[in-house]
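Got some structures for you, see below.
Please treat every number below as a calculation from the coordinates, not as lab data. Keep in mind it's a predicted model, so treat the numbers as computed, not measured. Cβ atoms are built from the backbone, for glycine too; each structure is taken alone.
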Structure 1
Amino acid sequence: MKQRVTRLSVLQTGKLLGALYAMMSLVTLPFVLIAMSRSSGGAVMVLMLLLYPFLGFVAGVITAALYNFAAKWIGGIEVTVETVEGV
C-alpha cells in the first residue's frame, strides 16, 4: 500500500537531526583528540564538535520547513508500507 508523507514536524525533525549529529560527533571525538595531540588549533576542533549537533538541529528545521513548502505544491514522498501481524 502506498502512502504519502505530506508534512514533517519541523521541531521534531530538528531534534532528530541534532541527536544524529551529536552521535556522529561522538564517533569522531577520538580522531579529533588524536589530531589535537599532534597540532595546534585544538580549541577550534572542540568548538566544531560542540557546534555540530546545533548545526544539525538548524539544518533539520530548515530542511523540514522547505520540505513542507515543496510538498504542498509537488506532493510528498511516496512510501510503500505493509502491515505486519504480531508486532
Structure 2
Amino acid sequence: MKGRGKIKTLSVKFGGIYRNEFIDYFLKIGGTLEDDEKIKGPFWEATVGPHTMSEYKALKIQNVLVSIAVEEDKFDGFIAAFQLNFLRCGG
C-alpha cells in the first residue's frame, strides 16, 4: 500500500468470533495471506492477532484483535461491509 495516498486505520477487539472467520473473510474478498497474521488486499491490509481468553465471573470469552489499514477514500465503505459481515446479536 506504499505510495497510494493517505491511509486510515481501525483496530477492534472482537469477543466470541473465531480467528479463522476473520482470515476467511479477508481471503474471500481478495486478500493474500502474507504470514500467520497479515493479509494484504489491493487497497487494504489486515492483521488478525492470535486469540486470547478473557474471563468475566464464570464466563470465558475468546477474543481476537483485528487491525485494518485502508486507503482513505475507500475506508468508509470497506469498514461498513466488514462490520456488517461480523454483526452479531445477543439473545
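Details
- Among 1, 2, structure where helix-only ellipticity at 222 nm (-39500 (n - 2.57) for each DSSP H run of 4 or more, over all residues; to 500) as derived comes to -7000: 2
- Label whose coordinates, when relative contact order in percent (Cα under 8 Å, 6 or more apart) is calculated, return 34 (choices 1, 2): 2
- Comparison across structures 1, 2 (criterion: volume of the Cα convex hull per residue in Å³) gives the highest value for 1.
- Answer label among 1, 2 for the case where distance in nm of label points 7 Å out along Cα→Cβ at positions 22 and 70, calculated from the coordinates, equals 2.8: 1
- Largest in distance in nm of label points 7 Å out along Cα→Cβ at positions 14 and 46 among the labelled structures 1, 2 is structure 1.
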